[in-house]
Structure 1
Amino acid sequence: MEPGRLIEITDPGDVRVAEFTSIRERDLTSRQGQFIAEGTVVLSMLAKAHAGRGPVKAEKLLLLKNRVAGLSDLLAQFPGDVPVYVADTGVLDAIAGFHLHRGVLALGSRAAPPVLTDLIATLPERSLVLVGCGISNHDNIGSLFRNAAGFTADAVLLDETCCDPLYRKALRVSVGSVLALPYTRQGGAEEVLGALGEAGFEIWALSPSGTVEIDTIAPGRRVALVMGTEGEGLPPDILDRFQSARIAQAPGLDSLNVGTASGIALYNIARAMGRLG
């Protein structure tokens with residue numbers, strides 16, 4: 001990229017990079033649609049999302065100075081009006097509030113997610129969606145999005161009790177998939193599942209006490225897989241109202257990690273729907 005595009009930061013208090021200050025603490029508060037992308041993989045996804053002229057935009061980049069040369073091709077994917085700030089290790093760490101060994105940060109923004117019913121209305125006639133209910137762990141949210149992208153889900157629907165997928169760690173665990181997949185985070189679990197049912201979705205709730213094995217399901221044209229939080233799992237009223245499936249595992253175990261379980265379930269259903277190459 002053009003050397004003149006780089007803007008060096010020597011003062012950790014420089015207002016031009018204020019959004020990157022003490023990012024761990026800022027993670028705990030709402031950014032009102034803004035998010036921090038960390039690492040080259042997520043930065044690459046941000047570049048693609050920005051170029052797609054969708055709801056995701058890149059606002060500014062902050063890089064360790066000695067990483068710039070190796071990132072030149074990636075940086076060239078961002079338009080010239082996205083500022084690229086660079087700093088030495090000491091300054092960058094002082095800005096972030098901890099040692100940032102990856103040396104790659106970006107500030108992005110995403111428009112408010114669509115209304116639940118509006119997103120469902122845009123889904124294709126043959127659809128696979130992943131639903132999260134009560135998932136408050138950011139690693140698990142990131143894993144849900146990564147698996148949803150890897151196994152061809154058309155959207156991720158989260159109820160209002162799930163944590164924000166734009167949280168920095170969730171974004172990183174998802175390897176940027178949060179920026180590529182349509183999603184909503186609103187309403188109670190019953191509202192989300194009711195809207196899917198009205199749209200003709202076949203709803204399968206995953207639980208160790210499920211009535212059928214996941215690999216025996218012959219899915220229809222529209223399928224929603226529903227994941228609950230680790231430990232408590234899905235509420236009994238949801239398990240009673242909808243079809244339920246389980247994943248066979250070793251005797252004595254009653255649950256899998258949410259990320260692992262969603263990957264297994266999505267693989268089986270996507271394969272049965274003929275969606276995998």
Structure 2
Amino acid sequence: MFVFLFFSRSAAGTWLVRPAAGAGEAGMAYACIMKPGVWPAFHNQAALPLLQGSAFSFSYENRFGLKELAARSVCLAIPSGSSGVGAVYSYSGYSGFSRETIGLAGGIMLSPGFSAGVQTNLHIENQAGDYKDYVILTCEGGFLIDLSDNVRAGIHVFNPVPNSLRKVPVQSAIRAGAGIELPGNLFAAMEAEMRSGRRINLRTGFEYTPGARIRLRGGYSTETPSFSFGIGYALKPALVDIAFSTHPALGVTSTFSVSFILWESDNKR
């Protein structure tokens with residue numbers, strides 16, 4: 001019954017939303033629009049040329065302990081000089097309803113400290129019974145700008161196409177935020193997100209690096225509201241992250257991800 005209620009709006013072919021991925025980002029309540037990482041094509045394609053190396057990443061999100069709601073995502077990101085490309089795939093659902101997202105992305109440095117990126121996505125919804133299946137095309141893009149040596153801001157727009165031009169409504173969203181590198185190996189971030197039909201969601205998060213290999217994270221999101229925390233460990237050539245986020249009614253969502261650095265590049269974050 002819960003699964004049916006959760007997907008009732010989707011089963012009617014309405015308000016398709018974009019997936020998120022990465023336990024490192026989940027541990028910061030997804031306050032990550034300005035923070036380069038190994039999941040740039042899921043959050044801000046402008047971070048693609050800032051990667052320190054090519055990476056292949058896998059993420060598993062266990063929503064509220066229900067396998068029917070679990071999401072599996074992969075991301076390939078390849079920087080090259082002042083540009084970068086990426087590809088993503090995400091799957092969630094069960095035999096009665098499933099959703100897939102396939103995306104291709106590109107990013108470029110427009111000038112020192114200023115980058116931009118774009119992405120196209122193909123969304124596929126498969127539904128049981130008499131419900132109609134859907135194949136929907138969306139686009140998105142973002143910018144990153146260095147405001148100073150230790151402060152970076154980002155902005156990202158998803159689905160800027162009016163729903164009046166679509167047969168199936170798709171949520172539009174805009175995210176904007178900034179992050180700062182503080183003394184003592186501490187990174188702090190804050191961002192705001194506006195989505196169609198929703199109130200403004202404010203996110204805050206931090207990442208503390210007490211050693212060369214370990215990272216501790218925490219965050220808060222006002223939408224639910226929800227607290228998040230997580231930990232990451234660098235085990236070359238892999239980066240392993242785990243995160244947990246709370247929901248006041250539905251319980252805990254856990255996220256696990258592992259990223260493999262395929263080869264290093266000369267890019268600097």
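Each value in this text was obtained by applying a stated rule to the coordinates, not by laboratory testing. These numbers were taken from a predicted model, which means no experiment stands behind them. Cβ atoms are built from the backbone, for glycine too; each structure is taken alone.
Each of structures 1, 2 was scored by relative contact order in percent (Cα under 8 Å, 6 or more apart); the highest score is held by 2. Of the structures labelled 1, 2, one was used to calculate helix-only ellipticity at 222 nm (-39500 (n - 2.57) for each DSSP H run of 4 or more, over all residues; to 500), giving -1000. Name it. Derived from 2, not from the others. Upon calculation of volume of the Cα convex hull per residue in Å³ from the atomic coordinates, which of the structures 1, 2 produces 118? The structure behind it is 2.
Comparing mean count of other Cβ atoms within 10 Å over residues 112-119 across structures 1, 2, the highest figure is found for 2. Look at distance in nm of label points 7 Å out along Cα→Cβ at positions 24 and 224 for each of 1, 2: the largest one is in 1. One of 1, 2 was used to calculate volume of the Cα convex hull per residue in Å³, for residues 56-159 alone, giving 122; which? Working through the options, I get structure 2.
Work out the source of 11.1 here, i.e. which of 1, 2 gives that when mean count of other Cβ atoms within 10 Å over residues 128-135 is computed. Intermediate results must be reported in sequence, preceding the final value.
Numbers: 1: 25.2; 2: 11.1.
Attributed to the structure labelled 2.
Once FRET efficiency 1/(1 + (r/R0)^6) of positions 72 and 216 (r between Cβ atoms, R0 = 25 Å, to 0.05) is evaluated on every structure in 1, 2, the highest one turns out to be 2.
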